[in-house]
Structure 1
Amino acid sequence: MNANLPIPETELIAAAARLVPELKTRSREIDQARQLPQDLAAGLASLGFYRLVVPPELGGLGVSPATFCRICETLAAGNGSTAWCVFIGATSQYLFGALPEDLLNDMLQDPNVITSGVFADSGTAQFESRDGNPGYRVNGHWRWGSGCRNAAWISGGIHEVDDKGERINRSPALTRVFFKPEEIQIQDNWHVSGMKGSGSSDYIAENVWVPAHRLAGNVEETPNASKPIYQFPKFALLGIPIGAICLGMARASLEEVIRVSKEKTPQGSRRPLALRPSLHIDMAKSDTALHAASSHFYACIEAGWQAAQTAPGSLEDRRMMRAATVHAVQTSIQVIDRMYSVMGGTSVYETSCLQQHFRDVHVASQHMMVGEPVMELAGRVLLGLDDEALGL
């Protein structure tokens, strides 16, 4: 942990834990709204949760990746969608290291600014000067815009094109644009089975002109590249919160079964469910699997963070973290599925957190950062068949 932070990392994790009862109480409200209520998003921002991984000299809290994950894991025990929005908001602010000073100063007029963004290169930017001011005409369609309805700034991945629409390859490249919400069209298309409250709607830009200072490149091509958070593998940082969120929901599901099984007497039985031997085995296996997956997951993150203090993450660091993340997600699914099953009909009611975690974990697992191709690539590296694996 970083003892020189403006707020101790342990206090940030404790602050997340204090929110869990409220998140549990408001989970149905969050799902029905299909986004975080604005007061909740503002409360998360006031705690600094959207600027967790931004270096302090750029207006952030500069926590370690492991602490970032601990916070996401803790929030997910209360509500997965809330943790997901923190994950997306914080990783979008990770890009502050690449921003032009004018834009950073503009955004940080509110130190607790809420941001959202999609990293995918789904837009184009064509240079266009207006009234003598340099800028770009941007078009694009970005999917999975989690938290976009709460945000004051929304980013999207882009590439620069010429007047014929052909890609311009230059270094440093422009890779990201920041919009104000009124400049884009947020689609009402987030009607899904799980992670309902993440508000992961599509958004579209049609011939939106933005001043040049609102476009940025890669952090790796700036003076901030040597900071540890930017030497930590980027794709790992974008993936590990998903593993943490799934672990948090799995642990909460296990604890729910421990609580309810002592009170529930299954139909046709005279004894509480907690006295059933088959449940004892299920609980022991699930708890052990979860502890093992979590321990390996955080050990890999800590090793990657230590390496990033002096050099960019190695291929082995990337392989270990990405594979451990997918393993954490898959283990969480197995645990949640088992907890959902052993509780019988109790699990299907909307008042049960088990059905919510069941739905949410299966949606979270569909994210490309934790998909099966990640394991395929990690396996190729392990076999010595790929010595670059840029996708890791």
Structure 2
Amino acid sequence: MIIAILFLVLSAFGAGYWVRSWQLDTWPPALVGDVQGDGVNEPIIRDELYQQVWTLLERDFYGEDPTLRQRIYGSVRGLADTYNDPYTYFVEPQPRELERDQLRGSFGGIGAYIDVGEDGYTLRPIPGQPAEVAGVLAGDRLLAVDDVDVTQETDVDAVLLLVRGPVGSEVCLDLERVDAASQASSALRICIERAEIQTPSVEWRLLDDDEATRNVGYIRHSLFSERSADEMLQAIQELQAGGATRFVLDLRGNPGGLVDTAVAIADLWLDEGTVLIERKASGEDRIFRSQAGDVSQGAPLVLLVDGGTASAGEIVAGALHDRGRALLVGQQTFGKGSVQLVHDLVDQSSLHVTTARWYTPDDNAIDGVGLTPDVLVEGDVDPLARAVETVQSVAAAP
């Protein structure tokens, strides 16, 4: 299994459709007692049943007691779980920090990948990045980070957060290196200055391997981060400068991300009009709109989608499809049509809360349904080849 320090993929669909929110800094005062220090003898919630369970566990449990913080996290996690919604959940500080890194599209790091195997964690430096410049070689086994031991049992998130840090700060790695010829191993310590490591969410190229497709610009979009709209604009402009007159936008496997980014990316391909409808439980609607000015000037467009296209990916696909701007090629999308507010909490943890459902410009529901492609791709058919074939058949805008 390969885990990337450079780029850690969020669990599919949990990332979904996110809106930034405010900090919550109070508990319900009628239920919560004062917490002083890290004592664990008294329950923190003034409820008879809760107090009884707390006391029995404190008295009878044989083994290592959890810390007060661990008990609080367990209680909060259980509270969120009682709402029976897979997208309403509590995230502890470490994974929340990794979420922030991913949605920012950059972080302070060393520019390396980690391979997780039977021997623990080994590194693969990215060419030109700080790890390679400092002398890290592919296959070096990671033993410790800043004197904190790293073993096969160490949690991946913990390793990522040890290696990452402020840009310009130093991190020291204890490594084991095996000589390929003699198979002798040696220990070494390499200190690396962290740099800004960007995690592009958009990749693009002209399909110029074949004369018949050299006018097709291919754009692969993997996640809706803060940087994605700028990357998408750059992709469209560079591909058009290179001769692209038609586009395939590949959203396969895109689990979502930030709603602001989804609207901004749809806006690049659309003239003025509705992008999505956000509907509260009260029935109140909020309309997100695009502004005048299709950057591609109406160039024929096909979107590649599949069962991994979810949430913000479905926002873009639904908007471009309903507005008659693009055809969908591939497979039925995932069907995540709910809106989550992400509340950053006092200790850098977060609470994700479903607050609304969203609908396409034609008021079509997505949640639990998904989007049906215009051209269904099944069996051994190459989805990209079918998408290119489809976009070549679309008449150009007058």
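Values in this text are rule-based calculations from the coordinates and carry no lab data. Model, not experiment: these values are computed from the prediction. Cβ atoms are built from the backbone, for glycine too; each structure is taken alone.
Structural remarks
- With mean projected area of the Cα convex hull in nm², for residues 143-302 alone derived as 14.7, matching label from 1, 2: 1
- With distance in nm of label points 7 Å out along Cα→Cβ at positions 63 and 255 derived as 2.8, matching label from 1, 2: 2
- Origin of the derived value 2.8 (distance in nm of label points 7 Å out along Cα→Cβ at positions 343 and 359; candidates 1, 2): 2
- With Rg and Dmax of the Cα atoms in Å derived as 24.6, 79, matching label from 1, 2: 2
- Structure responsible for -15500, with helix-only ellipticity at 222 nm (-39500 (n - 2.57) for each DSSP H run of 4 or more, over all residues; to 500) calculated and labels 1, 2 on offer: 1
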